[in-house]
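Following are the structures in question.
Taken together, the values in this text are just the output of simple stated rules run on the coordinates, not laboratory data. Keep in mind the model is a prediction, meaning the values are calculated, not measured. Cβ atoms are built from the backbone, for glycine too; each structure is taken alone.
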Structure 1
Amino acid sequence: MHLHRSMHDRAIGQHMKGIKTIKLNKGTGEELRQQIKAYFEATFSIDEKLYESLASDEVFYLRADPLRHPLVFYLGHTAAFYINKLNIGHIIDRRVNPAFESVFAIGVDEMSWDDLNEAHYNWPSIPEVRAYRDQVRALMHELIDRLPGEAPITWNSPWWVIMMGIEHQRIHLETSSVLIRQLPIDKVKQLDFWAICTESGEAPQNSLIEVPGGIICLGRDQNETLYGWDNEFGKAEYEVQPFLASKYLCSNAEFLEFIADGGYQTTEFWTPEGAAWKDFAGAQRPRFWIVENDSYKLRTMASIIEMPWNWPVEVNYLEAKAFCNWKAERTGKAIRLPLEEEWQHLRELHLHTDQPDWAEAPGNINLEFEASSCPVDRHQTGDFFDLIGNVWQWTETPIYGFPGFRIHPCYDDFSTPTFDGRHNLIKGGSWISTGNEALRQSRYAFRRHFYQHAGFRYIQSEAPIQTHDVFYETDPEVCIAADSDWSRDRKLENELSGRLLLALASVMEPGKKGKVLHIGCRTGRGTFELARFYEHVTGIDATARLIRIATQMKEEEFIRYVRKDEGEIMSYVEAKLEDHDLCELKDKVEFWQADISNLNPKFSGYDLVIVEAMLSRTTVPARFLKMIHERLNPGGYLLIADSWDWSEERTSRENWLGGFRKDGEPFGSQEALAAILSERFELIPPVLELPRTEAQSSRTFRIDLLEGSLWRLR
């Protein structure tokens, strides 16, 4: 029976493992359709196969990592992602399960606006989530079959969004495997499908090899053949100075020398951030090392094995950095981690193929070998080993956007939340990196204390560590909003937020108590101002790029952005919370990214809800209006201010509230509000006209006239 199951797993694996991502400019539209259909099916199937490693359905609800959701979230998240992104792109106009597509939408990285409070979640049953996944799978097959074929497939194509969902699911194949690896060993089972490497032994002696300098060009352009994430696009050219690089990845045996020499106990080897993490976590060794009977063992995804000393060590950036500092002190050499451009230069000098074109992977990557790491001296390219694969390799470079970077409108929060100087790039992929992750141009970054299947290669270089300025926000939309909210010479009483407060004060008396939901908060100024009068204010916006700025203002009390002055002349602006006497209020506000067409149930229990210029920018505004009474306390107020600037790019024509002729007569959005809200709300006159001014540059302004109405819940 076991032999039969093993043969069956291997047969299945041939259809799911080693799959290569698709060249989107090769073949006819029909040929690309069939390739994407097969790629989608293989991706969904191997994702299902990963979760078979759990001992029971109850394990889905365990918290493997306190900074991550339980695995039930990820089981639903990869399916919900398809539906959410296809709706944003207006490629489909329906939902499969609105509740699931809200609760499984956000919460992957430990951003301040991600919600990791389990009290806010009533997770559905696993059979319900599996049934939902089946529904999404069927919808995707139907969509792929009926969507008009295109060749080539480009950034603006609906097929690009389908590829986005597939490649996103492949990312979570890796991140979920790390969470499974952190579960108690009795809660998982080792499957033949995920068989690990059985080869281990003594580690080779590492050495440093000369690498000549040169010019390296990073980034890709819009005409490339493969799907890419937004941070991969653009161009940056660097001159790399000669350096020496370790022949092998740092092995478990080599890292043991650091441990044995008191590396975890010697504060001088650790950065301040690293020392704080080490003390908080109580770290004394890499997370996946286990001490049993005075000897070390290693936890793989679903097994505990004798320590394979010749496998690469798996650590976070802070540990890798401490090792390099230790080795530099002990050897007297300038040992450190490579910069992204140094790592890429080393790869380009020795490896001239990419995943779609190789006959066999030139490293332990793409699930073409075992489902674990393997010895560091197995996969050789030139003088080096493991140039790609086995484990990801930490770099010194915090992720940033290349010149020419732009955000895909269907996934505005993939990269920009990580442009905060706190997320370092990992390069090269691991044994389970597939799809886009296994490409030469891939760029992924994690918080420095996070664990992935990641280790490091160290280098020796006297060249200074150069990081890239990611701290001045340059996105035009974000900068306009930030300047409109936070410029020191913009007086609140002349801005929309101030006028909203005056409108409220004329009808209802703001008190020091009460909860407010501020929808359309942008970069947060109005939310902070509301906190002068209310006990707690929650600001939400659909755009993560704006929420990131609001959150930074709350956490760090300043933001930096670029203001357009004239032509190509820019000003670099630092705005501070103290400039507006708002510092003492920051504990009264919070910020979240949310889709108000499908609002998470946790946003409830408010005395006042303000909807600021958002209804005409959401996908299904009527859905929001029909449920908002559920989020208000008895007698609560709803303030809606909007220019009713309807656009089919944001809201499908059939979902407009007004702005068209009904029964031959003009039908305005305010009439639609009355028709929907009057059943449960009473209108408190008058309907106001509220100007909103946005600075497009230092001397150019846009003025929108918003129609404001206040409603009281009966």
Structure 2
Amino acid sequence: MIGKNKYPHLFSPLDLGFTTLKNRVLMGSMHTGLEERDGGFERMAAYFSERARGGVGMIITGGISPNLEGGFGAKLSTSEEAEQHKIVTDAVHAADPDVKMCMQILHMGSLAHGGNAVAPSAVRPRIARQTPNELDASGIEKQLADITNCAEKAKEAGYDGVEVIGSAGYLLSTFLVEKTNRRTDEWGGSYENRMRFPVECIRRIRDAVGPEFILIFRIAAMDMLEGGMSWDEIVQLGKAIEAAGANIMSTHFTWHEAAVPTIATMVPRAAFTSVTGRLRKELNIPLITSNRINMPDVAEEVLTRGDADLISMARPMLADAELVLKTLQGREDEINTCIACNQACLDHTFTGQEVSCLVNPRACHETILKYKPAKTRKKIAVVGAGPAGLSYSEVASGRGHHVTLFDAADEIGGQFNLAKRIPGKEEFYETLRYFTKMIEVRGIDLKLSTYVTAEMLNDGGFDEIVIATGIEPRTPELEGINHSKVVSYIDVIRGKTEVGKKVAIMGAGGIGFDVAELISHKGKSAALDIDTFAKEWGVDFKNHPRGGVTGVEPVVEVADREIYLMQRKATPVGRGLGKTTGWTHRIALARRSVKMINGCDYVKIDDKGLHVRIRDELQILDVDTIVLCAGQTPLRTLYDELQVMGSSVSLIGGAYEASELDAKRAINQASYLAAAV
């Protein structure tokens, strides 16, 4: 295969002594929400087996709790529950007997839902609503016994191994850090005592499952906490875990309550692998690295420079189940790349929804969203080559329909062509690269710079017409709205208009934040440069102070502008942004001194600036540029005309609903419609 020569490290096997991994790519753990659903095991079987056929060497499931107090639903503690898990393990091993299937044991500790949360000390995490119950000596013994039992049941269920998570602010990691472990007995105080619990977990599991069972420990190699673990403590823990019987060490970065992004689009690719590489020099077992490794060339580079033995890709396997197979076959340009938007995956995880993927709605829905060959081949016209139109065209043509895709612009992408210009969102180029390739692969007849009329479409002999014409910015009714100070966000992002030194942004939704990011930005994009990222977020990769951040002040280059980001709503600015990324955008703009104002009524615009009423107080913002980000209206004139003509016509994407620009909804809607045509 082409990939074995191009990516020799990625496709080399890894001998663990009693078993061998066929390559160095594993699908990392990600909770899907299926774990708690009726019929969820059957759906997980389809989901994981599709990834097994896609070429990965090992799969690690989402977190499964060892007991009721350790999680929020998914539990493995009985033989009856193990029988359910066999549905998954049997399906994966049937798909490819060489793929190793491991289950993650996740005890959430003080982050567990409900009133049963337990921890070494009664310390409430910043992101939790409750204070956990402090474990007494018998309680600690119960947790150790339950975790060990969970590993035994995983083996009974047909798993090839388990991963024990000892990071992120979950139970094991809270024993390690002084701020969450205030005990004075043998489980607290000195670091030797504080690390006793995770080490004992590994020792007991190894004794229970025997030597020929994969045992992975996920360590917080850099926890991003002020006063967190020191480098020496991490090394000490790693060596102790190795001695206790772990086969593999998986490096993790950050606690959930840390104030450094590790999973967002703004994080550079492979930003944290140097930390794994440093720890790898201290240990004798293979190390896994992770976070923002989304393409095979990045993974190969990491392995080549010795930063890790294995590459974990979780979200990239949501985006494309065949990522490894395509790499092996030399079809990297056909990979549907994870753009780390988190909108359908981690945002769903942390809000209790089923996980999917913005660029691949089939993820976790393989038994529901099926792309079967079309029974009757139709001639279909799609108008609009934005995310919705592109997705519909790709799915419909893949099923065998003949698709002609029209767009008045001279390039595909629609609103994605704006997103890709925002510092920190450069990954959107990858999605456009993917669709460009799939237009070629699927034989889609692409007609750019082509304005179509209802008459042309109605008379074109099409069996189906799909309108994906998107949106146009909404212009609010306001005195002075046509003043020369007023500009469109589209013109600002495309660089077609000058932006002054004093700027008011009317509208603080996702687009308003994007504009603020763009015009406040100076210097390199942190997403493209690890040193810039480290400086902006106060991380010291070279010296590794406690937590990697203790005593390190963020330093941000700021454009010479005074910026107001404003919204009518009284809720905090940015409240509607993504659960896992919104806080990063708010912090980034605050560090650039962007003034975020809520509860703002716009009065008028004139030569003096923007007149506003804020909490019943009239003010004049002396600005020279006012950027309109006041929502959108759907472009559906063509659809209305075709309906009058009696054409078989459908409406998708922003043209269907434009209350917020939502690529997740647009792609999902388009994919389901194209699967049914």
Given a value of 2, 8, 14, 17, 16, 13, 12, 9, 5, 2, 1, 0 for P(r) over Cα pairs in 5 Å bins from 0, in percent, for residues 405-532 alone, point me to the structure among 1, 2 it was derived from. 2
If you rank structures 1, 2 by distance in nm of label points 7 Å out along Cα→Cβ at positions 333 and 549, which sits at the top with the largest value? 1
The value 21.4 for mean count of other Cβ atoms within 10 Å over residues 165-172 was derived from one model only; which of 1, 2 is it? 1
Can you spot which of 1, 2 the value 0.55 was calculated from, given it is FRET efficiency 1/(1 + (r/R0)^6) of positions 85 and 221 (r between Cβ atoms, R0 = 30 Å, to 0.05)? 2
Origin of the derived value 45, 23, 20 (semi-axes √(5λ) of the Cα gyration tensor in Å, for residues 261-596 alone; candidates 1, 2): 1
